[in-house]
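Derivation of every value follows stated rules applied to the coordinates shown; laboratory data play no part. Keep in mind that this is a model prediction, so the values were computed, not measured. Cβ atoms are built from the backbone, for glycine too; each structure is taken alone.
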Structure 1
Amino acid sequence: MAEIRETQVDRDSDGRVTGYTERVEERPRRKSGGGFGWGLLFGVVIITAAIIFFAYNSGSFQSAGARADNAAAQAETQLGQATENAGDAIEQAGDTIEQTTDQAAQ
């Protein structure tokens, strides 16, 4: 807090000190109103809401959902194929090891 201290010396007619008076004043605080930061935040919120509203009205969310569903189905198919290929490779490796051990035992 900013404060101002002032001391007055009381003197009589001969110039002798008769007392002291001390005064303390506090400076009034500046009011922190809505500055640039709040206005900028409010503007960003309004622009974001307008973009979302426009995208919803244009159907962008629905088409994005359909594209996401297609991508998920495609990924599921590819994952199934990769899993099947890996299983076949493991089975083939097991058969090769079995044949090798059978030949070595003879």
Structure 2
Amino acid sequence: MGKRGNIDELTTLLALALTHRIGGLVNLNEIYSEKYRKESDVFLKEALKISLTQNWNINDKIKIKNLLEKKLRESLEKRDFLDNKKFDLIEKEINNVLVSLSLN
């Protein structure tokens, strides 16, 4: 798979991971909260594997951030059972995950 395919797969996994992480954060008292956090970790591990396969330049990192934000926002909009505070966490969570994967 080329760099373009890796960016698409990476951002899809990161969007899923962050959707689950944010879901766990905004609805802490729900039964599924802990399950969401565990699933987030699984998606992050898969994303890390992909991120290590390429040497990302600054343009790639910008593309990753923009595409991730778009996919995450779309994913969160579909989950209307989550509190609307979910949108307040997008920027912070994206920055945190990109720093942790050295994609900032």
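Each of the structures 1, 2 was assessed by distance in nm of label points 7 Å out along Cα→Cβ at positions 6 and 86; the largest value belongs to 1.
With mean projected area of the Cα convex hull in nm² coming out at 21.6, pick the structure among 1, 2 it was computed from. Only one of 1, 2 returns 21.6 for mean projected area of the Cα convex hull in nm², namely 1. Each of the structures 1, 2 was assessed by relative contact order in percent (Cα under 8 Å, 6 or more apart); the largest value belongs to 2.
Given that distance in nm of label points 7 Å out along Cα→Cβ at positions 62 and 94, derived from a single structure, equals 1.4, which label among 1, 2 identifies that structure? Please report the intermediate quantities before stating the final value.
Details: 1: 5.0; 2: 1.4.
Computing distance in nm of label points 7 Å out along Cα→Cβ at positions 62 and 94 on every structure in 1, 2 gives 1.4 only for 2.
Say we calculate distance in nm of label points 7 Å out along Cα→Cβ at positions 46 and 78 for every structure; which of 1, 2 gives the highest result? Please list the in-between numbers first.
Numbers: 1: 4.4; 2: 1.3.
Between 1, 2, the highest calculated value is found for 1.
A value of 17.6 for mean count of other Cβ atoms within 10 Å over residues 22-29, calculated from one of 1, 2, originates in structure 2.
Each of the structures 1, 2 was assessed by mean count of other Cβ atoms within 10 Å over residues 38-45; the largest value belongs to 2.
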